[in-house]
Structure 1
Amino acid sequence: MHLKKLEQDFSVCKVKDLSKVNLDSEFCFIGKTDEERSVVCVTTDVPCNVVEREDGWKAFRMEGTLDFSLVGILSKVSGVLAASKIGIFAISTYNTDYILTKSDNYDRAIEVLEQAGYQFI
C-alpha cells in the first residue's frame, strides 16, 4: 500500500452555514447532519463564518482508487497508529481514504507506518 504525504496544513471547522465554503479549493471535505455542518480544508481556505475550528492538522492519503470490496484498509492503518498512541481524523471519499494527524504527531505517524511496511511517495 502506497501513501502520499500532503504538504498542506489543514483545519477542521464547524461552520454556521456552507455559503462561505470555497468549493473550488484543492481540498474541501464537507459533512452535514441534522446537528452540524463541518468542513475540513486547507488552513488558508478556512471560511470566514466558522463557529469553531481546530488548526494544526497534516494529512496523507491512500494512493490509487480503492475498490469498495476491499475490507480493513483504514482499520489496519488506524490500528498501527493507535498502537503508537497517535490519534487520527479519517475522511473517506468515493475513490480513497485520507488520514489526518495533528502536526506534532505527523512525522512520528509516517515513521511508524513505514516500520509497518507502508511506503510513502
Structure 2
Amino acid sequence: MQHRTRKGFTLIELLIVVVIIGILAAIAIPKFAQTKEKAYITAMKSDLKNLVSANEAVYSDANSYAGIPGTPPGSSGVSITQTGTATGWSANASHGSTAVTCTIGVGTAAGANPEGEPVCTTPAP
C-alpha cells in the first residue's frame, strides 16, 4: 500500500491567511493616511518658521516689515500668502492634500496667536 504525501496548503488555510492580511491592511491604511497628513502639516509649519527668519532679516536691514515679499516660496505643495506693515506681518500656509491651514504672525499682526509660532486649524465641517 502506498501512502500519498500531500504537499501544499488547503483552501481553508489559504482563506485564513487572506482574511488575516485583510484585517492587517484595514488597520494599517488609515494610520498611513494620518501619517501623510501629519507630514503635510509639518511642512507647512516648517515653511512658516523659515519665513520668520527671512522676515527678521528684512526687518534688521530696513527696521520695518513693509518690504517683505507677498508670496514667498514654500515646500512642494505648500502655498504661502503673507501681508506686512511697518510694525508686523502675518502669513497663511495651505497644502492641496489637506484641509488644515496654518497661520503665523509677528508684531502687531500676531493677533491672538503666540508671536512667531505657527497655529494650525481644521475648518469646521
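Every number in this text was worked out from the coordinates using simple rules, so none of it is lab data. All figures in this text were calculated on a predicted structure; none of them were measured in a lab.
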ask   = Ranked by relative contact order in percent (Cα under 8 Å, 6 or more apart), which of 1, 2 sits at the highest value?
value = 1
Identity of the structure behind 14.8, 43 (criterion: Rg and Dmax of the Cα atoms in Å, calculated), options 1, 2 = 1
remark   = One of 1, 2 was used to calculate helix-only ellipticity at 222 nm (-39500 (n - 2.57) for each DSSP H run of 4 or more, over all residues; to 500), yielding -6000; that structure is 1
